[in-house]
1. Can you rank I, II by Kirkwood radius over Cα pairs in Å and just name the one with the largest value?
2. Of structures I, II, which gives 2.1 when distance in nm of label points 7 Å out along Cα→Cβ at positions 53 and 77 is computed from the coordinates?
3. Assign the value 26, 14, 10, calculated as semi-axes √(5λ) of the Cα gyration tensor in Å, for residues 21-92 alone, to the correct structure from I, II.
4. Out of I, II, which has the highest value for relative contact order in percent (Cα under 8 Å, 6 or more apart)?
5. Looking at distance in nm of label points 7 Å out along Cα→Cβ at positions 85 and 109, point out which structure of I, II has the largest value.
6. For which of I, II does helix-only ellipticity at 222 nm (-39500 (n - 2.57) for each DSSP H run of 4 or more, over all residues; to 500), calculated from the coordinates, equal -22000?
Structure I
Amino acid sequence: MVSIRVFVTQISGERLWGVDSSLPPEVQIAINVNILGFERKSAGIVEAPFVFTVSFTPSVAQISIKGRAQTIGEENELNKIMEDYKNRKPPPPYIAQAISNAAVAEAIVIAKTIGVPPPIPPISIPEEQQRPRPDARYTV
């Protein structure tokens, strides 16, 4: 079992839209997580530098968070991560998810501070709940 620690090393947020004018009625938000590589720190630790960016359309603001994600685990699990990286396979989803969770929390605070909509990921409704249920009717 692996554990992941996310360390933020740089945060920047800039409001590009004038503070005296209201924001457009519709703003689209795009989130990008870029894992820059993997480095072996020891037999039990692999580190991955990352850049997390939030961009807005129209261009009302930009948020950038940089840092390092430390994956701590058994040597064979970490060897698999390094081997996959060398073979240009995507990183394990749990690493990207840990980075996203930590960075979204920071980005929400930054967005509030600079007065723009927060980058809250959409909530997906399980497929079972999306289908309309037939009404149960009983007649006597």
Structure II
Amino acid sequence: MAFDRQGTGLALLRIFIGVFFVFEGLGKIRWLANSSQLAGFLTTWSRTAAPGSVASWYLHRIAWPGLPVLARLVPLGEITSGVALIAGVWTPLAAFVAFFMALNFQIASGVLFQYAFLTSGYGLPVLGSTLALILGGSRLPWSVRG
């Protein structure tokens, strides 16, 4: 039986990025009862967002109006997608959810179109990892669901 190097590499990536999302979600578990911490992030990002920018539009049209719901969905989404990635259950779907949440964070913080996006461990590596799993995450080794 041949050793599947690509599959094994993607499976390791799946597990590691899954652990990352589980712990990101656990760090936000207090948001379930109190959205003030998320509101603090949004306030800071709103102050620094250039008027008319994508970040400003996103913050005022989506993030602020959705604050009570987002404060609950973000930790639940991060923990759930992280556990699914670790277990290898519906990997492309879990990776898409994780990608979508990470992309929203990058947009809201205003970093997506800045140099800092390329050098931050939360930016390109997380989006690239989750995108790779969306595209190639089916039937990986060590998956609950083949």
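Since every read-out is calculated from the coordinates, none of them should be taken as a lab result. As the structure is a computational prediction, the values presented were derived from the model and not from experiment. Cβ atoms are built from the backbone, for glycine too; each structure is taken alone.
1. Once Kirkwood radius over Cα pairs in Å is tallied for I, II, the winner is I.
2. Source structure for this number: II.
3. It was calculated from structure II.
4. That would be structure II.
5. Largest one: structure I.
6. II
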